[in-house]
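Asker: Below are structures written as structure tokens.
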Structure I
Amino acid sequence: NMATQAALPQKLIEIQSKIQAESNEIKKIEVEYNKVVTGKRSLVEKKTENEQVQTEFNLVDGDATIYKLVGPIMQKVDIAEAKTNVKTRLEYIQKEVDRMDHLEKEFLGKVEDKKKFIMKSQAEFKGEMMKMQQQQQANAQTAAPQ
């Protein structure tokens, strides 16, 4: 609060500001992290669906007729083309899942670094407070009549 800050030396105020800024950054990263996790979950579901389609395609005879629902219409699809489309889609989805895995790790690493910085700053703050208190005690003892 303002009354406490007025009594604190500039160095302690700066340390507090750094801690607050890092805490705010952690919150922003966590929001982005949650978006990535949600997106990844959705991709994994799509991947599972496409793997099921691929499995079904492998069970179908080469001369079988396959239909795809396009809007309200069932449209005939070439099986080779359909297999290629599913394979391509699976490759794309896997690349996106891998990218999101990388982002997750990156975000967690950033949060960990910021938490370490905050802990170091809190220790520095405590050290400065102790020095200040010791200085005040020393000043009080020197000022006290003998």
Structure II
Amino acid sequence: MRFPWTSALLPQGVWALLATYFLASLAHFTHNAEYIAYYPNMPLWITRETVYLVWLAVTSVGVAGLALSRSGWPFLGAVALAAYGAFGLDGLGHYTLALCAEHTWAMNLSIWAEAVAGLGLALACTVFASRLFAARARAASWRGPSSER
């Protein structure tokens, strides 16, 4: 089933991974913002508000990727969506501040869910972008040098 707001230029698997990562990212950032005082060794300058602002900035990369795809730039859209997914790995930075055992079960779950979902999205979009690039290269070589002007 295709939703009216989805782009036919993105595979359905990418849409599923995008939705999964979006929800995992939202859950992690929300948990981080609401329980910021309980995250071990967090710098004092990181506040509830800054966490939400960073989430908006990260999510804007994904929105830009969707806009590029819908605007007829599927390769650039896939690259932006891959970058959006790669941002999910940044949550693993919590473990540079404190060991896994120092985080609660919910903290670890939200960190790892975001990281795994983000990595899945980044890999899928990288594969999709490479296929688009290869198809474009094949099409260009098929036309031959006489079509260049």
Structure III
Amino acid sequence: MSSNGKWLILNYHNIFTNDSKEMNVLRSHNVYSTYSVTPEMFDKQIRLVRNSGRWIAPINVVGRYIMQNESTTLQVSEHDNKVLIKAVCNIDDKDFLVPMTLIVETSSKFIKVEGSVNDGIYNPVNGRIFIDIMPNKELVIEELKALK
């Protein structure tokens, strides 16, 4: 089963040390599946998610991202070696908006990005680059033949 396009929500009630009174009580009652974890378990789970390349964010940001994504369309135009992209979002509240990730596929070795959350010159990996953009802002992507 593919996990693409799906969301994982990790929910924790408590983080207790392994030798804490609370963890000992849970173990004494043979309770192992809870929303309480040890710091070591928490670290392992977060590292696993992080190392998988997944996005980690609080639930309120994820909810805003989903609503925003459903309310956004891309306007794309090309001029010479530049691509202009605008993520047009019909949500008016600027305080509601969060950065969105745009996946760009290219055969160029170097890409210059302007108008994103993190402008700069990037080297695509496996022909792809992930660009964080803000809705209703213009993004300019320039394909470079070599570093300037």
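Asker: Relative contact order in percent (Cα under 8 Å, 6 or more apart) was computed and gave 18; which structure, I, II, III, did it come from?
Answerer: Structure III accounts for this read-out.
Asker: Upon calculation of distance in nm of label points 7 Å out along Cα→Cβ at positions 54 and 110 from the atomic coordinates, which of the structures I, II, III produces 3.1?
Answerer: I
Asker: Out of I, II, III, which one gives 0.80 for FRET efficiency 1/(1 + (r/R0)^6) of positions 14 and 94 (r between Cβ atoms, R0 = 35 Å, to 0.05) as computed from the coordinates?
Answerer: II
Asker: Something else: Can you tell which of I, II, III yields -30500 when helix-only ellipticity at 222 nm (-39500 (n - 2.57) for each DSSP H run of 4 or more, over all residues; to 500) is derived from it?
Answerer: I
Asker: Given a value of 30.3, 108 for Rg and Dmax of the Cα atoms in Å, calculated from one of I, II, III, which structure does it belong to?
Answerer: The correct label is I.
Bear in mind that the values in this text are calculations on the coordinates, not laboratory data. The shown structure was predicted, so the numbers you read here are calculated from the model rather than taken from an experiment. Cβ atoms are built from the backbone, for glycine too; each structure is taken alone.
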